[in-house]
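What follows is calculated from the coordinates using simple rules that are stated; it is not laboratory data. Keep in mind that this is a model prediction, so the values were computed, not measured. Cβ atoms are built from the backbone, for glycine too; each structure is taken alone.
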Structure 1
Amino acid sequence: MTKERKTAKKESMFRLTFERLMRNKMAIAGLIFLGIVVLMALAAPVIAPYSYEEQDLFNTLKGPSGEHIFGTDNLGRDIFSRILYGGRNSLIIGFVSVGISAVIGVVLGAVAGYYGGKVDMVIMRLLDVLQSVPAILLAIAIAATMGPGFKNCIIALTVSSVPGFVRMTRASCMNVQGLEYVEAARSINARESRIIFKHILPNAISPIFVHATMSVATAILTSASLSFIGLGVQPPAAEWGAMLAEGRNYIRGYSHIVIFPGLTIMLVVLSLNMLGDGLRDAMDPRLKN
């Protein structure tokens, strides 16, 4: 097969997946909302009416108004501005931790799925040790051991997310490594690294993309949980989970302090889940024409 034909085939596969995704209204709604949130977080210094740490002690615990559209917290800080700046921390933690864990997990999973035998046994037994502890408890244990903070939160989420990527990649690689094109590559004595990364992984990557999308939603929820119990991003930095923790003492009389950060977390996680469902349907070969 010539290079031109290979390129055309890849483009047609991408176009088919894209067209199927575009027909899924829920997935597109999730993608649009997520894109808006990301853009607003990136443009926070421009569109935020106040600094995330600016205090106005004469206007504490104010409800939504024209001056403060989401109200103010117990220190008079603008909640809308803090949500915008907090989105930077929450989204960075989610995407970076999942990105790092995906790279590590894909490499380990591909090696385990391709070589099998003792290599597979050693890798999977080590993962069994990690997965013997629930992911959220593992993240809490790592964060508590290393101490609270932005970087340590990313490390904790990365470690707790790796096993899922390893198992997903291993299963996908085992499904395709016995197919004809892989056997053909072996028959011409292609390098093992080339077989894994050129022939096996590209044809086993679809479920990994879907898993990564779902994992970002889980990472955002987990990072909010860590911040809520004091093991994530520390004040005065803004983060959605930390904002919930700061407002929990005022939830009865001033519920807007926790409603808006909570709604933001819920809608972002929902949009990621809808996008993940759409990607799963678009990339499922059983649904392709």
Structure 2
Amino acid sequence: MQVNREELVERIARATPIDGYIQPLQGIHLGRLSAPLEQIHGMLEPSFCVIAQGSKEILLGDSRYRYDPLHYLLATMDLPSVGHVVDASKEHPYLSLRLELPSALVTSVMVELGHSASPKQVVDVRAVDVSPLDANLLDTVVRLVKLLESPTEAPILMPMIIREIIYRLLLGDQGDRLRHMSVLGGYTPLITRAVQRIRQHFDETLRIEQIASELGMSVSSFHHQFKAVTAMSPLQFQKQLRLQEARRLMLGENLDAANAAYRVGYQDASHFNREYKSVFGVPPMRDVQRLRATANI
């Protein structure tokens, strides 16, 4: 395993000679950072995440997940989260790989395995967790990264290696969590529908009773199961989406705080300012000024 870890570091470092994030092949994202990074708000997509060097924390609601070269992170739903690269330096930069996991592909591998669509256990349905990276899974990741230097082989071998990664994930510690991506029964599909609805209509008034009724659930059951999967209440989830979009509008489209607040569904600018500061630490326009100065925009 140590040989494979060293090779993974070498190959990702070679593919990312400067700091930043790249997508050298469809669905494969590599990252390199030479210094610890402050908290970054964004969307965590269904994906398999490995760190070759350094460490990172993901904050999801009130939960914190830290992973490193000995552990992988698996996410099975689109969720607003906060990422924080903890360990990184010029001598030993943070090096990472993230593999997208389309639910249709996961389902296809499950069908080939003859696995039931229903998970064996439903004790922990949280859409994110961290587990040890075993020798077989690490070896598969190394073979995937090798394809970055074999463009003629990549189109043929990459689909097979990705299916092998999914196969090993399904047989590993987080197999039940991965099955929730394509589960046909139980309540996870209902929460997935609720998440999609809130994401599509985050700027509208959130009507909890109506959503619960449409899903055939009581309000209390909906709240409980939504938080069990996402680590947030529906209102907290919507707030994260609204504030991230408002930040994007102010930074990318040069909107002022009042107009950005209105665009994402806030009717009270002072309420928006308070919630924005509670999440990002500073008032809206000061935050945007800081981001622009950092990026030299």
Structure 3
Amino acid sequence: MLKKLVVLQYICLIFFLVSCNNVKKSKEISLEKTEEIKLEVAKEAPLRIAIGNTITQKEAFAYYKPLIDYIGKRLEKPVKIVVKESYAEINRLMGLDEIDVAFLSSKAYVDGYDDYKIQILAVPQIKGVVEYSYIIVPISSPIKNFKELQGKTFAFVDSMSNTGKLVPHSMLTSMGEKPDFYFKKYIYTYAHDNSIKMVAQNIVDGAAVSSVVWEYLNQTDPELTAKTKIIEKSPPYAMPPVVIRPNYDPEMKKKLKKILLEIHNDEKGKEILNKMKIDKFVPIANSAYDSIRKLKEWIME
């Protein structure tokens, strides 16, 4: 009996020591894991700003980047520049909420409003002027007006460009003509400065371009524009706007609009605008683009 009691006590002692050892190890493991825990902070989603094909990608990036950086700094939010070759692609991505803000042509805005309810934030004001479509030819060309371009080669900018496509197309419509039959050949250059360069280099006989881009290059690269001449000028149209996707955060939208409308009052902002040849950004109503809508309807009839 005594021997059994001793054996039982010995077994209990072993069980106690093992239990204590397991508790000790459990505590050590728990502490070790705690020390290895790393907290991951979610990164803030950037404001995605798209640049259209008003000018070529390299020039567009250099032209818009200071303004976009300024906007990001004022918002205290990261920004991402998105460069696309066509306005149609920008509108589509805005409709999918993959682009937040964009610099569009006037017609691209009208199409984007009709398809996705894209909204205007502001438009640039340049010496109080509006936008025109310039029909240009090489400086040495004997062509004096748009009608004389029949049977010649011609450059459009983009199918959604007002000054670079819709206006000259409407001019043909008024003559009872269509691009496919009127021109010997026509191409899309996907940037106004591309069209200007092609005319200057005598690659095409004529082109339709934005007056805003031509006048900008006339100041910054006069040797280029000196190789072209303006043979016709369209009626005035509302300037290409800065737009935002419809379901973007309302408070952020207000902040963005305020930044654009007040940028000319800030010393750094004014410096950026001066380099862009922009006086300031101003508000504009959707109805200001009704003349473009009428052109669209007329051509589609």
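So volume of the Cα convex hull per residue in Å³, computed for just one structure, reads 217; which one of 1, 2, 3 is that?
This value belongs to structure 3.
In terms of distance in nm of label points 7 Å out along Cα→Cβ at positions 76 and 132, which of structures 1, 2, 3 is highest?
The maximum falls on structure 1.
Work out which structure the value 16, 41, 25, 13, 6, 0 belongs to, where P(r) over Cα pairs in 10 Å bins from 0, in percent, for residues 180-251 alone was derived from one of 1, 2, 3. List each step's numbers first, then the result.
Details: 1: 17, 26, 16, 15, 14, 9, 2; 2: 19, 52, 23, 6, 0; 3: 16, 41, 25, 13, 6, 0.
Only one of 1, 2, 3 returns 16, 41, 25, 13, 6, 0 for P(r) over Cα pairs in 10 Å bins from 0, in percent, for residues 180-251 alone, namely 3.
To test your reading of the models, identify which of 1, 2, 3 gives 0.90 for FRET efficiency 1/(1 + (r/R0)^6) of positions 108 and 140 (r between Cβ atoms, R0 = 25 Å, to 0.05) when calculated.
Label of the source structure: 2.
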